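Nothing in this text is a laboratory measurement; each read-out follows from the coordinates by a stated rule. Keep in mind the model is a prediction, meaning the values are calculated, not measured. Cβ atoms are built from the backbone, for glycine too; each structure is taken alone.
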Structure I
Amino acid sequence: MGKGADGWAPWGPAIVSTSIISDPQTLNIWTKMNGVAKQNDTTANTMIFGVKHLVSFFSMGTTLLPGDVIFTGTPSGVNLGKENPVWLTDGDVVEVGLENVGTCTNTIKYV
């Protein structure tokens, strides 16, 4: 199941064309928690398989259509395995950004 539960995996703010992103393997990606950088890396450094390989692989068993989204994982800097991890709590603000695309900001709400 991974991170695929109902209500998980927010994304955005937009899907952009190749006229804006000519090479998806050279993008900076970052995560901030309450304004503090937690992750900052590039797709060139962190992806085990490149975008072209992933699209080719997944299209062998799944029909991919324009606008489909393939989630690829996370860059270095995750909490798991850190000596003193800081976990999200109610009211925390998480920002995830991708160069030339934008930033998705979410406030954590426990219900």
Structure II
Amino acid sequence: MKEKNTFDKIYDVVGQIPEGKVASYGQIAELAGNRRWARVVGYALHVVPDSMHLPCHRVVTKEGRVSGAFLSGGVNRQARMLEEEGVEIEEDRVDMRKYQWSKRIF
């Protein structure tokens, strides 16, 4: 059986984020196997194939900020997509205490 590469591990985690919740880059990195991969998560999401239909818009900074480089639509696109799922955005930020996905490493 072929071992998954880093991007595949990241994509597996991102695919689990439920509608109406968000996760930070660092949280995704830790769940994918290495808490130091936060930047790698950003790189992986930047090149994710459209055909994967991943909820990349649910990944925000640890402070809850939406990305200024979100695909081709910029900050407003990510914020709109999150708001459509019921996530409130205030000053380009999500309240992480309210909306952060609670999946943890055990």
_At a computed -0.56, -0.72, -1.22 (log10 I(q)/I(0) by the Debye sum over Cα atoms at q = 0.15, 0.17, 0.22 Å⁻¹), which of I, II_ = II
*asked:* Given a value of -2500 for helix-only ellipticity at 222 nm (-39500 (n - 2.57) for each DSSP H run of 4 or more, over all residues; to 500), calculated from one of I, II, which structure does it belong to?
replied: I
*asked:* Taking distance in nm of label points 7 Å out along Cα→Cβ at positions 39 and 63 as the criterion, which structure among I, II has the greatest value?
replied: I
*Thinking of I, II, which structure, once relative contact order in percent (Cα under 8 Å, 6 or more apart) is computed, gives back 33?*
I
